[in-house]
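Take a look at these structures.
Quick note: the coordinates plus some simple rules give every number you see, no bench work behind them. The structure displayed is predicted, hence computed values, not measured ones. Cβ atoms are built from the backbone, for glycine too; each structure is taken alone.
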Structure P
Amino acid sequence: MVRLSYPIEMEIAGDTAIWTRPDTGDCPVSYPAPTYSAVKAIFESVLWGPDIEIIPQKVELCAPVQYHSYCTNYGGPLRSSASIKAGNNYQLYSTVLIDVCYKLYAEVIPNHRKDNLPKSALQWDKKTSSPGHAYQSIFQRRLKRGQSYSIPVLGWREFTPSYFGQMRNTTTVLDNLPDIVIPSMLRQVFSNGYQTQVSYVYDNDLIIQGGVLKYPKRGCQL
């Protein structure tokens, strides 16, 4: 059986980004490039639908990898009970990336699991014989118009892009970038798809080569 897939692509840039390494604890440090799940989330922020699955293919780095120290006042749920009760924040230190620019590539395939889809998705599924192709067309149209389902972010929500949209002819890949080895990189937290339990998956021994990070292909788990 031939699996139909439909390519999508976009460009995103911003002043600050963080692709958090889980092993860096309460002083987060960024990976040098977006994770598989981060790329997936950026595409889904433009157009989201549970009837399809977005499979990131690769990311091209179009700006040097520059690390920078960053500090913010954290007021989230990971504070101690006493701090939350008193309304106190604490300073969160991290190591982020600055002046980033990426070209992102993915493919869209149908979600073959129908048991956990909401009614709206099932109704959509009945109206089209090719949800992947429909998603591709709508995605390209929305990207051209600058529309999005939610605001795309570069890791944390405060790191909004200076640009997201179609590929720009003036943006070039840093093919002279020295190779960067990533021994272990978080792939996904919810690896079994829409509305499933937490299931951490990592990719090992990745290399950013010629300014390009290719995500390993895995068997479809849907």
Structure Q
Amino acid sequence: MRLMLSSLFYKSPFENLQKHADKVKECAHLFKEATVCHIGEECKKFDILTEQVARLESEADVIKRNIRNHLPRGIFMPVDKFQFVDYLREQDKVLDEVEEALFWLSFRPKGIPGEVATDIHSLVGAVIPPIEKLPELVSLATGYFRSKSDEQRDTMKSLIREIRQDERAADHIEREVKFKIFEHIKDPLAVFHVISFVGHAGSIADHAQNASDRMRTMIAR
């Protein structure tokens, strides 16, 4: 009985998961701004923006640890605990890849070679939509696990399909950009630098899709 009564007062882990997803979305917008700033070379805010990303990542890390340290025990978790933590891990990896991508950009202050600048813009723009959908996905999940509404579940499945389509579009652009890098850039160091950045940028969308796939598993019947 003590366990049952205490379960009535615990804070749902989905509340903090929502806060974490909001940080991820905010970080994604800063990533786009910082990348555009760096490519253009006329912007002096790149270092400031990357510091803001690092601050957000640190705040999200605190939320992540709080979630892990306060998962409810017993039968009252609305989803499998391991699936929940797996979702959190993938959502958090989005932030890791954003930081890593900006880290690679910082190695070459002169910016991205002009031959592929437009293509990099396209790739960065393509990886943002799946990240922007994660807070909505968590919000829908919070409602669904309370109501078990078939309508909410269908809405979630539709959103998950959209995230998958977004990732495929980003993946296609990533491959095209890599071909163009090898075709047009002759400096081997520049090739290595831009290819590394492109790989991390593409992984941002990959982890957003991975997170949505974990959510699909959680609502499976």
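Structure summary
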{"read-out": "Cα Rg over 2.2 N^0.38 Å derived as 1.13 - corresponding label from P, Q", "value": "Q"}
{"read-out": "Source structure (of P, Q) for helix-only ellipticity at 222 nm (-39500 (n - 2.57) for each DSSP H run of 4 or more, over all residues; to 500), computed value -5500", "value": "P"}
{"read-out": "Per distance in nm of label points 7 Å out along Cα→Cβ at positions 17 and 193, the highest-valued of structures P, Q", "value": "Q"}
{"read-out": "Test item: Cα extents along the principal axes in Å, for residues 57-160 alone calculated as 55, 32, 18, pick one of P, Q", "value": "Q"}
